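What follows is a set of structures for review.
Please treat every number below as a calculation from the coordinates, not as lab data. The model shown is predicted, which means the values in this text are computed figures rather than measured ones. Cβ atoms are built from the backbone, for glycine too; each structure is taken alone.
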Structure I
Amino acid sequence: MDTSQEQDRRVAINPPSLCPPPEPYSYGIRVGRTLHLAGQVALDPSGAIVGSTVGEQAEQVWENILAVLEEAGGGAADIVKVLYYLADIRDFEQEMVVRRRVFDGLVLPAVTGIQVAALGLPGLLLEVDVTAELSQ
C-alpha cells in the first residue's frame with residue numbers, strides 16, 4: 001500500500017485541554033471508526049502528576065481519557081478494551097471504584113490489569129491504555 005494513502009487514513013487526536021504530548025507520539029490515533037489511545041497517566045494540563053493514591057490518579061487518568069475520546073467525537077460508551085498497568089496490583093480496587101462510575105449503565109469493556117515494575121515517571125502509580133470503536 002502507498003504509505004501516503006496509509007498516512008491519510010490516520011488522524012492524530014491531541015486535545016488542547018491536555019498537556020502537550022511529549023514527542024514523538026499522539027494521545028490518540030483514529031483509523032476509520034477505531035480509536036487507539038496512548039497510555040494515559042495522571043498528568044494535569046501543566047504536566048504535573050495529580051494524586052498520591054491510585055484512586056486519586058485514576059480520577060485524572062479517566063478525565064484525560066474522556067477528553068481524548070470527546071475530541072475524537074466519542075465517549076465512554078465507545079470503549080471496548082481497557083488495559084491497566086499498576087505499580088501495585090493490590091491497588092486495583094481503588095481504580096475500579098472510579099471505573100464503575102465512568103461505565104455506570106454502559107456495556108462494560110474487556111479489561112486486563114497488569115502489575116509493572118515501574119511507570120514512565122517517578123510518582124506514577126497507574127497507566128491506562130484504551131481502545132474504542134466510535135459510532136461515527
Structure II
Amino acid sequence: MGEVISFQPSCEFYFNLGMTAFSKNRYKKAIVYLERAQTLAQTDDDYVFANCQLAICLQYDNRYNEAILQLEQLNKHYGKNHPEIQYFLANCYAFMNQFEDSFQCVQGYLTSGQQEFKTEAMDLLSQLRTELGNF
C-alpha cells in the first residue's frame with residue numbers, strides 16, 4: 001500500500017487555487033476557493049487580503065452589491081490598518097454609479113498615505129471629478 005500523505009488545507013492553498021481560477025476567468029470557482037481561504041486565515045492580514053480578493057471576484061462576477069457589503073464590513077473592522085479596502089470599495093461604488101460614495105472612499109484612501117494603488121486611485125479620482133462636475 002502507498003504512503004499516506006498528510007494534507008492540512010491552508011488559507012494560502014485555497015487562496016492560490018482561487019487566484020488561478022480567477023486568472024482563467026472562472027469567477028464562480030474562484031469565489032468558492034476564496035471563501036474557503038478566508039475561513040482558514042490565521043492572521044488579520046491574511047483575512048483582509050483573502051476578503052479583498054473575494055470582493056474583486058464578486059465584482060467581476062457582476063455581484064457588485066455583495067462585493068460592496070463584503071468590503072463595507074471589512075472596512076468597518078479593519079479599515080484603520082488596511083486603507084486599501086477604501087480603494088477597492090471606491091471601485092465598487094463607481095461601478096454602481098454611486099459616485100459620491102466612491103469619491104469619499106478614494107479620497108480617504110489617498111489621504112491614508114498608502115502608496116500601493118496611488119496611481120490607480122488618482123485616475124479614479126479624476127474620473128469621479130468629471131462625473132460629479134468637480135473639475
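Could you tell me which structure in I, II was used to calculate FRET efficiency 1/(1 + (r/R0)^6) of positions 11 and 107 (r between Cβ atoms, R0 = 35 Å, to 0.05) as 0.65? Corresponding structure: II. Once mean count of other Cβ atoms within 10 Å over residues 83-90 is evaluated on every structure in I, II, the highest one turns out to be II. Work out the source of 93 here, i.e. which of I, II gives that when volume of the Cα convex hull per residue in Å³, for residues 51-122 alone is computed. Attributed to the structure labelled I. A value of 15 for relative contact order in percent (Cα under 8 Å, 6 or more apart), calculated from one of I, II, originates in structure II.
Looking at structures I, II, which one was semi-axes √(5λ) of the Cα gyration tensor in Å calculated from, given that it came out as 25, 18, 14? Source structure: I. Of structures I, II, which gives -23500 when helix-only ellipticity at 222 nm (-39500 (n - 2.57) for each DSSP H run of 4 or more, over all residues; to 500) is computed from the coordinates? This figure was derived from II.
Mean count of other Cβ atoms within 10 Å over residues 19-26 computed as 10.8: which structure among I, II?
Values: I: 10.8; II: 14.0.
Source structure: I.
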